[in-house]
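For reference, the structures are reproduced in the following blocks.
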Structure I
Amino acid sequence: MTAEPESLRELRLALTLGDRIAVETVLDDAVVLVADRGRDSSPVRGRAAVGRALLAELGGLPGRVVLGAHDVNGETGIVARADGRVVAVLLAELRNDGVAAVWLVTSPAKLSRWW
């Protein structure tokens, strides 16, 4: 795995703390979130909306969630585990020292290879 980029580390730590302001600080103004929950969903746009959505998505996962940096499709991403099982995978596009786009997968069918 490559070194964890600073803005991704800041996002991971802010999400771990559940700190909405810290999450929003690392997000680009025009950030876009695409969440794959296994059903249709529309992209979420904008710093405040994406910050709220990320915290809601991760806060709604079962069990005590632990976030860690992990290799995801050849890039450093964030993997959320609960009770030793992967419950979410996050990959971010980083631009200008901020997070420009986020892809979050919580669909159990798509996470099956991580278990």
Structure II
Amino acid sequence: MSATVFDKIVAFNKETTEALVKSSTAAYKGFEELSKATQDVLTKTVSSNDAAIKALLAVKSPAELADLQSRLTRETVEVTIAESRKLVELASSAYTQAIEPLNARVAALQALAPAFAKFAA
């Protein structure tokens, strides 16, 4: 194996290691953001549930109970869908940022594979 091929392999491995570090860092940051967002959702949910219980305990008639329960259910579903979308977007963004450096290394390997195959034969 010639020195230039060896140098290319060393350089490729160094760049791959750097890509792994970038990917791990992005994954960590994404997980951290997702954890914070999940905590925010949990905090809002507890607060909302507390307010809902207080409202339910203040009901004076069955008709008022039915109206309140319907409104609370609708609001809960709407908030759940909106918060779920935010969490999915955060998770998707974190995944994309974490996988991007690795995809670049796979593309680089595919580009180098023919050159390395000549020397292996």
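For Rg/Rh (Cα atoms, Kirkwood Rh), which of the structures I, II scores highest? Please list the in-between numbers first.
Numbers: I: 0.92; II: 1.40.
Greatest value across I, II: structure II.
Of structures I, II, which gives 29 when relative contact order in percent (Cα under 8 Å, 6 or more apart) is computed from the coordinates? Please report the intermediate quantities before stating the final value.
Working: I: 29; II: 53.
Label of the source structure: I.
Where is mean count of other Cβ atoms within 10 Å over residues 29-36 largest, in which of I, II?
Working: I: 18.0; II: 13.5.
Comparing I, II by mean count of other Cβ atoms within 10 Å over residues 29-36, the maximum is at I.
Starting from the value 0.98: which structure in I, II was Rg/Rh (Cα atoms, Kirkwood Rh), for residues 21-68 alone calculated from? Please list the in-between numbers first.
Numbers: I: 0.98; II: 1.43.
Derived from the structure labelled I.
Using helix-only ellipticity at 222 nm (-39500 (n - 2.57) for each DSSP H run of 4 or more, over all residues; to 500) as the calculated read-out, with -35500 as its value, let me know the right label among I, II. Show your work: numbers first, answer last.
Working: I: -9000; II: -35500.
Label of the originating structure: II.
Between I, II, which one scores greatest on distance in nm of label points 7 Å out along Cα→Cβ at positions 53 and 77?
Working: I: 1.7; II: 2.5.
Max of distance in nm of label points 7 Å out along Cα→Cβ at positions 53 and 77: II.
Can you say which of I, II returns 3.6 when distance in nm of label points 7 Å out along Cα→Cβ at positions 61 and 85 is computed?
Details: I: 1.3; II: 3.6.
It was calculated from structure II.
Where a number appears in this text, it was derived from the coordinates with a stated rule and is not lab data. Bear in mind that the values here come from a model prediction, so they are computed numbers and not experimental data. Cβ atoms are built from the backbone, for glycine too; each structure is taken alone.
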